[in-house]
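Quick heads-up: structures coming right below.
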Structure I
């Protein structure tokens, strides 16, 4: 059924493009006979153009994980309150983006800032192609603004990092070794008085991971306070662990492809990908050079322009 649904999407997309291009061609003939106005012709052309571009954009999402939901994690950088405030602004931006695109979101874990903002958060974003679109957000996001937390009104620079992984469902087999798992429980943070703070519903999963290709060892740490039900939080934490392990395997598989594409700009976790300069009314992506002056729109989740520019330059490598 999943395969059928995927194929049906392409059939529907083709039929929509065919219908709109036929209508544009007909409108052009009517315009020559002065039966429709130039503005009506322009409208028909624009609809056809948008449909073609949307189908072309979807064609850039042909990697195995692209159609999946995703886990998006935000960490504030060095800089205290200013960076923590910036991290919370990014969290709002992605929640608004998800809302506008009909995705379901759940904040799996959040660590509040000392005075304002957040130190980190983990958001599960569920919906078709959520990972395919949001993988373009991986990296360091830079904010330049006159800080409301600076008494001298100085222009300050803050950083926050975003890490996106595909949210693996139960149909994908991931080998998790039970002997490598340990659990802690704790009381969730937040305003006092609620049940969520009175019982140890929060869970902390530690997984001792050994890379099967390099032999390197690391501890994967996942915290989940999404619900008041500890077993449910354990289940969610394990789901996130499966996503992380899947992503590690996916990254390994993509290494050879990355070598082939070495001539392109380097895209990797830890690189500064985008600058948001508030007083200059400018947001610029350093990988594609796409930029906009609609700062408020971007912070309200209007990211489609950046995502489209990224996918068209670095997306699919197969058009068959």
Structure II
């Protein structure tokens, strides 16, 4: 198993406001391995952006510690902290490019701040712009670029100082689905070819499914659950996990009287489960929600079905599911 690149131990962050203290994070414990793509997902206001800013110490935690490559960031001098931050590139939802600088000079900017010579900075920038597919736009200005192109420039800029970690804070939220797919593929390639650890902060489960190895769900300042994406997707344990994965249906299934959630774990997903159930049990079934995904070449997903009110028919259907080793849970 890869060594941990980042460890968060008992991390907490409280903000003082005119109306009192607000807890943004409380007792966050996470380990992120070297070279993995790790996702942090939660609803708006859950604490995601505060967490990512604590990871690189743009926000100083109120409690706990951030261990980066074996070093506690809270014990470093200002100079050592600046050096550590250079090893953590960051990209944002709104790109944050410098409007008065062209593409090339946007990418060379962090290198200039680091004291790199102009010649070396230009060579590095061109190398990175070639990697992100923008070597033909080096003289263009941000206003002349599409959203996807701006994010590619931002990624190249974040990689300029050869960071070990790339922090992506809602990096695809402002992009259309097709462009989002392209940016996620680029991040996967950067992770694969450069060995950069990627941390993805998002509110979209589709982003997590497309790119991440493991995921942590943050809810009301706490980590609700954490684990491999395939496991969390197949069997979310918490209400917030089910809501994020099932979407709007996840909010409603809690209130049904006769609903059952089926889990497809890569083994039975190709079988006509519902057709077999109806034929075997002579029981009508109403499909309320269904969602299937390909993860690591296997099919995962879930389906919420509504069974008849008749207890005999209902019991017959549940017995069929159990006898055929189909994972399910009743939801109310």
Margin query: Ranked on distance in nm of label points 7 Å out along Cα→Cβ at positions 25 and 201, which label among I, II comes first with the largest value?
Written below: I
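Where is mean projected area of the Cα convex hull in nm², for residues 161-304 alone largest, in which of I, II? Please list the in-between numbers first.
Working: I: 12.6; II: 10.7.
When mean projected area of the Cα convex hull in nm², for residues 161-304 alone is calculated for I, II, structure I comes out on top.
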Next item on the list: Match the computed value 20.8 of mean count of other Cβ atoms within 10 Å over residues 105-112 to one of the structures I, II, and report its label.
Entry: II
Checklist line | Comparison of I, II by distance in nm of label points 7 Å out along Cα→Cβ at positions 41 and 65 - largest value held by | finding: I
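Here helix-only ellipticity at 222 nm (-39500 (n - 2.57) for each DSSP H run of 4 or more, over all residues; to 500) was calculated and came to -13000; which of the structures I, II was it taken from? List each step's numbers first, then the result.
On the way: I: -13000; II: -10500.
It was calculated from structure I.
FYI, it's all coordinate maths here, none of it is from the lab. Given the structure is predicted, the values throughout are model-derived calculations rather than measurements. Cβ atoms are built from the backbone, for glycine too; each structure is taken alone.
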